[in-house]
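Nothing in this text is a laboratory measurement; each read-out follows from the coordinates by a stated rule. Small disclaimer: the values here were computed from a predicted structure and weren't measured. Cβ atoms are built from the backbone, for glycine too; each structure is taken alone.
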Structure 1
Amino acid sequence: MSIKKAKEVILIEAQAIKNLVCRLNHHFIKAVELIVKCHGRVIVSGMGKTGIIGRKIAATLSSTGTPSIFMHSAEALHGDLGQVTPEDVVILISSSGETEETKALLPLIKKMGVKSIAITGNLKSSLAKHSDVVLDVSVKEEGCPLGLAPMASTTATLVMGDALAACLILRRKFRREDFAFYHPGGALGKMLLLKVEDLMRKGAHLAKVLENTKVKNVLFAITKARCGSSCVVDKTGKLKGIFTDGDLRRHLEKDTQILEKKVKDVMTKNPTTILKDQLAAETIRILEGKKIDELPVIDSHGKLVGLLDVQDLLKTGIV
């Protein structure tokens, strides 16, 4: 019985989302344009469960380049309306379109000359009739066994808010770098902000040898730098190859005299590299795709400037 009902609720909410597709018309385009041309903020207001959804919509907008705050409808009627300026756009959310506190904001907003966007499930409601733009999020049924708790309607509202945010991201040409600026903390911020040069090994922590160096001396360099490989360069500093612990093991199986050979004869030539100004997060795809643990870091001229080891990424929490 429980699984059956759970599946019913999921299907009901999935259908509610699917039904939104055919309702994306000129009203939706107008809503996007109102927000793009807004010189102030987007004020999202609602009550109860829709208010909670409104908070999420406001948070999503703010984090993706559209300044936005949530204003509780009841609190707005008791002073918080002072947060609204004529340059703002207000999004009013009410499934019925007749929520007293939310509906009461309309004449006050209009008096201030503020444009309003209604997100409602009732196109015949007072909210729909008197708002500048109306987005239809009506649902055929909620999914609640009692028919009381908003479920499908709040899901549809949330998705409509996400649709708005996604379109605004494109209209504003909001970039990954911009997103990183608003999310500097945690692994997400690190992935988007840290560059290869911020994490790479260099100086005494970088094993670097010339092409004619004997393998036994390469091992000394690797040990001294406390890493698992050594980069091989020519006299101008250009990267020519890399010699790793794995290379040593593979060659030892065939040639016990490898320690006396020149590294240029046993190194991995033309290794996979990365530029120093690339995002550190990009190295994850490369390391996993190539099944390697070290990446030589070069500048735009092909000169070696550092080495990025998978352990360096692990320490930052990126992976």
Structure 2
Amino acid sequence: MKTDVIKRAKEVFDIEADAIRALKPRLGKGFRRAIDICLKTKGRVVVSGMGKTGIIAQKLSATLASTGTPSLFLHTAEAIHGDLGKVTADDAVIVISNSGSTEEMRQLLPLLKKIGSKVIAMTGNLKSVLAKYSDVVLDVSVKKEACPLGLAPTASTTATLAMADALAVCLLECKGFKEKDFAFFHPGGTLGRRLLLKVEDIMRRGTANPIVSENKLVSDVLLKITQARAGSATVVDGHGKLTGIFTDGDLRRHLETFVDLPRRKVKEVMTKNPTVVDKEMLAVEALRILREKKIDELPVVDKSRRPVGLLDVQDLLKAGLV
């Protein structure tokens, strides 16, 4: 008889959703105590597990580390073969095991107590060796696995992951962890770029930033733009202060109006008093301005309105902000 895969998949969803819902009434003093231990630890929060729960442990450790709680993953079996040296009395150790009674667990736990580390257990067996040796026990037991054989960890790992996420989220909120903090630990990610990247980090400088006198002929300005491989030139007065910008759009708009456009002074055809940005502005904010104004370039100026750079929409594309 063929399996109705859609029906079976929905049953898996229901079993695993029920396993997570069953965790809610178990939250109480134990969970608060676990949070308190992690907050007060002077060292790191070490997360240990092996097999399928080891994968959950690695995920929890990674989440903690990226949200302001120094953490490392400790493979339970490797711990009793030398890696236990990574743990100190200043650390808190979260040990994850569904049965909580493996041989590795029996060897590891007395050693953790001897080191002096606080131990937080996530287990499905409240009568296990793990539960006995732990300072706090978080119950992640499930009525049944989604696996029809009851062998492959499915609902149990889902429940454990949910408990781990709840722990990590509560910790980051208790620590007052903000977006800017998250970005600091993720400088290579999109969020990191959005919250950390400034205009000065990507603006064009030197020869890539064409700056011309307002008395320059359009022909000379076009040459300088071409040499810089830019889409515009920033125009300044005799004191070096910005008075305008000359773009491809200005060129197209004035071609029919002025037959002798190349011989005209750029101040006659430039865009006067253009929108400008400060080099300290976040690049994502500059992107918002470009979109709102429907323009492609922004002169970057200092407090005296002297140009120090040029920001092109292409620069934001290359930086991965668009």
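Determine which structure produced the value 19.6 for mean count of other Cβ atoms within 10 Å over residues 73-80, calculated from the coordinates; the candidates are 1, 2. Mind showing how you got there, number by number?
On the way: 1: 15.8; 2: 19.6.
Answer for the origin of the read-out: 2.
Which of 1, 2 yields 0.35 for FRET efficiency 1/(1 + (r/R0)^6) of positions 169 and 305 (r between Cβ atoms, R0 = 41 Å, to 0.05), as computed? Could the numbers behind the result be given before it?
Numbers: 1: 0.75; 2: 0.35.
Derived from the structure labelled 2.
One of 1, 2 was used to calculate Rg/Rh (Cα atoms, Kirkwood Rh), giving 1.26; which?
Working: 1: 1.23; 2: 1.26.
Answer by label: 2.
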